[in-house]
Structure 1
Amino acid sequence: MHASPFACLRPNPEHAAEFASLPYDVFDRKEAAEFVAKNPKSFLAIDRPETAFEPGHDMYADDVYTAARRILEERAADGTLMRDPNKCYYLYRLEQGGRSQTGIVAACSLDDYMDGTIKRHELTRRDKEDDRVRHIEATGCQTGPIFLAYRDEPALAFLVSSACAAEPLYDFTDAEGVRQTVWRVGRPEAVEAFELMLGRMPCAYIADGHHRAASAARVCRSMREEAGDSLTGEEPFNYLLCVLFPASELTVLPYNRVVADANGLSADELLDAVRAANFEVGEAQPEPVEPAEKGQAGMYANGCWRLLTWKGDAERDADPVASLDASRLQNNVLGPVLGIGDPRTDARISFVGGNAGAAELERRAGEGGVAFNLYATSVEDLMGVADAGLLMPPKSTWFEPKLRSGLFIRKIFEPRTEFCA
């Protein structure tokens, strides 16, 4: 892989805690507006610039993206942001619930993304890409890091551990209780050692950030065409802002499903259909069911919970996608039984990720809906699907803690003049 040090625009240490924010896509529009109203100096004001306008304003209008650039420039002018003078790597540790993960912040080659060295497992939506493309064009910056995983490498782990013995650049605990610690790797010998070891890495896997990566790739292709014969390949737009984490340190939580109704089936008809779909159905119980292993799921319907256990299909279980619990549920129950043909677009299905809990599933299902509590997809499953060049079902993985945006910003070009109004 080609993972290089980079010139970083970042918050001054005294502003880091108030500036860093959760990623733009974990908020809906109302939530984003409420957060920015309470935290006006937060990076979310730049990441979701529609929050500077009235609720009815077109959130994809040109003046919205212009506002993103304006606020970014204001934060640089008022001392919230500073620029490191030299190209550096950074180490980024997140600690929550007794677990920690430490990633290497680097500029990864977009050629590695385009040729599959950085492996994907998810489709993207053009409309979501368009939004981030316009955000990059307006600000001239990559502002949200791509979350990459790699198979553990002892020599790289030693380098990371040694560098983390130094005084941190940032060290604070955010509103969600996640401790955020950042170290700067700027000494030339250390930078060279990291670049050498990262260069030996055969591949990496996108854990989160498929749309940010796809958007950056679109901008890169456009800029390459514009550069023509003057292209060197070393221009900043040829690289992607990433954080690379060892797979063993990552925590994947369940991504659960709720269907608004039972597709016209009675309670008995639903149970019969699920049994016919190759699941063993357990006895009804009032308490929530937590699946204990792959192949199990909890189902909530008609006021009670039941344990579903996959009865197995040797041919399908050999397939890295079909063997995923999210695939088993979609292919055998959500589609043929409950009528969810395309979970990406069907308004009858919703997804609940992370630690929302059974109470939230019950609330969303209500009296007539059906909720499913899944066992978490493993990082090994994700890498197996990506290695096979295949795609996972939508909403298969939920990684926590979420990376904060705003701690690392890469300027890749001067914004176009039409965004300067």
Structure 2
Amino acid sequence: MSDASASTKLGWAQRLTGVLRRGESADAVPVRDWVSTSAGQPTRILGFDLTLVWVVLALLALGLLMVYSASIALPDNPKFARYLPTHFLVRHVFAIAMALLAALVTVQIPVSVWERNAPWLFVVALVLLVIVLIPHVGKGVNGARRWLPLGVMNFQPSELAKFAIAMYAANYMMRKMDVKENFFRAVWPMAVSLAFVGVLLLAEPDMGAFMVIAAIAMGILFLGGVNGRMFFLIVAVLIGAFVLMITFSEFRRERIFAYLNPWDEKYAQGKAYQLTHSLIAFGRGELFGQGLGGSVEKLHYLPEAHTDFLLAVIGEELGFVGVAVVIFAFFWLSRRLFHIGRQAIALDRVFAGLYAQGVGIWMGGQAFINMGVNLGALPTKGLTLPLLSFGGSAILMNCIALAVVLRIDIENRQLMRGGRQT
């Protein structure tokens, strides 16, 4: 055995011992050569977390199938009369193809590049959130101005903001580790940044996106070790702000009342219309569903069936079994992202670890809210189901965010094998 080979194996053994001492499970230990390194040569990626990739691809494939099923009858509606039955299918295929291509490029970028540029990415997201509010620039749909028309797709800056806040909060906490017990030095600047994002999103309005962004930022602060009393104080302030927004907004207040009593005649054909028809869809699905394509609610009864209420169509056509599979897939995905984050933190990669866990909060939290809305457990809110619902910019940013986590996992494996950090 050469001296270089012996040194590499010794380095791997030392790192492995350190990982196990820090409490990592044995399954964190690589069982094959995932990367190849040599002196003076760049790291060559030979492998990746195949299970994570397959779960994401399976969710994308199921979403493609269900978006087609949920949208195929839309041209019968005068509003969509000029569309072909395959209109939304073709656009969704294009969005997935573009997202996968972007993910393939993203996974080649070292995490250190994202770490250096996280603040600038956040600034870009803020600028786009301002631009989308400019009349004749941002595109308005159903009274909300949330999209920037880019020709090939309508881009939603709030989706970039979710990605950017995960990056920025992770970078912020890494820089504030020494003062995380001091409210004004550690928490106050992030609170101001979050408030500015909130003002811009509520001007669109997009309260759902703000809820997800607030959850990502607050989750990363908590995981980063911010003083518990300060954390709960901030949470109380946020909850108070949401209560005030609901109290002083008749539209939001009516939504809450409709959620509490959706079958009331006053709300069943109004604010609770989507919720009641979503519940009817789940009821029709029973255990195994009505069969693929067998949904009745998608035939112009359930609005936004291919976006916000796609889970209801899944429940009607694939039944309890189909919904349970989707819930388990998101549970596994969120757990895996948190596991990758813990591995990174155990290897002293704080930014990478907090970012990965932030994406876990994003995917798991948004899926939880969307499922809760569809099932009537939460008030109706316009949030898509990650990786499944129709929406080009959402699919694009979901895949890019997950590609960065995949890169983090690859670099974790590289370090545990005794390689160097890129």
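Just so it is clear, none of the values below were taken in a lab; they were calculated from the coordinates. Small disclaimer: the values here were computed from a predicted structure and weren't measured. Cβ atoms are built from the backbone, for glycine too; each structure is taken alone.
Kindly point out which one of 1, 2 the value -8500 was derived from, the read-out being helix-only ellipticity at 222 nm (-39500 (n - 2.57) for each DSSP H run of 4 or more, over all residues; to 500).
Corresponding structure: 1.
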Output 15.2 (mean count of other Cβ atoms within 10 Å over residues 106-113, calculated) maps, among 1, 2, to structure 2
Calculated from one of 1, 2, distance in nm of label points 7 Å out along Cα→Cβ at positions 114 and 282 reads 3.3, and the structure in question is 2
Working back from 1.6 (distance in nm of label points 7 Å out along Cα→Cβ at positions 58 and 330, computed), options 1, 2, answer is structure 2
